[in-house]
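Enquirer: For reference, the structures are reproduced in the following blocks.
No value in this document is a laboratory result; all are computed from the given coordinates. What you see is a predicted model; the values in this text were computed from it and never measured.
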Structure I
Amino acid sequence: MAKTSFPLSEVYGLLEPGPVVMVTTSDPGHPNIMTMSWHTMLEFEPPLVGCVISNRNHSFGLLTASN
């Protein structure tokens, strides 16, 4: 399937029904992916998605180390 552009102002339409999203993080040489079914739209223009990741989760450590 070819990659195509999608208007950012319409992204919320893909997220509102609650599909599973994938959060990707990594540290040098160790990619990580986490599936997440709870998320919410915080803003439509520009699109901003909110989620909660527990500090007991491996992905949380990678996210905080990337700052």
Structure II
Amino acid sequence: MSRNDLIQVEGVVTRVLGGGTMEIDCENNITIRGVLSGRMKKNRIKVMVGDRVQISVSPYDTSHGLITYRF
């Protein structure tokens, strides 16, 4: 699956669960568990509760995604 096949969703971080995993509430009232992408870890971008983020979600499993951008 390529990067173009992923669904882009925006949401707000509600909880930090540890190990880079976060709980995110999206605009369409869905809660997604997201992990930081490798580029965000590499560039040491911090994501905290209340931050707006963009998540890449697979169409096969919409309950889990990659946090790819922080606004």
Structure III
Amino acid sequence: MVVTVAAAWLVASQSESRRKMGFWIFLLSNVLWVVWGFSTNAYALIALQVALAVMNIRGAKKNEASEKQAST
């Protein structure tokens, strides 16, 4: 949970490098939640974390594309 909260804090930063680090930490937290989900047979939690990871990746790609457009 602490990793997830730290990631959210970083993603809300005005610093681009901190936001990017927050994205990677969010992915780490997704992996940690999935590991815990398997150990407790919490399959809904696993499904949620997979969905959140997909949405994070999608958001990062869209953000990267809009940053490229803004810089040109």
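Enquirer: Could you figure out which one of I, II, III the value 47 for percent of Cα pairs over 17 Å apart was computed from?
Expert: Structure of origin is III.
Enquirer: With helix-only ellipticity at 222 nm (-39500 (n - 2.57) for each DSSP H run of 4 or more, over all residues; to 500) derived from the coordinates and found to be -30500, which of I, II, III does the value describe? If you can, show how the numbers build up before the last one.
Expert: Details: I: -4000; II: -1500; III: -30500.
Considering all the candidates, the number was obtained from III.
Enquirer: I, II, III: which one has relative contact order in percent (Cα under 8 Å, 6 or more apart), as calculated, at 23?
Expert: Working through the options, I get structure III.
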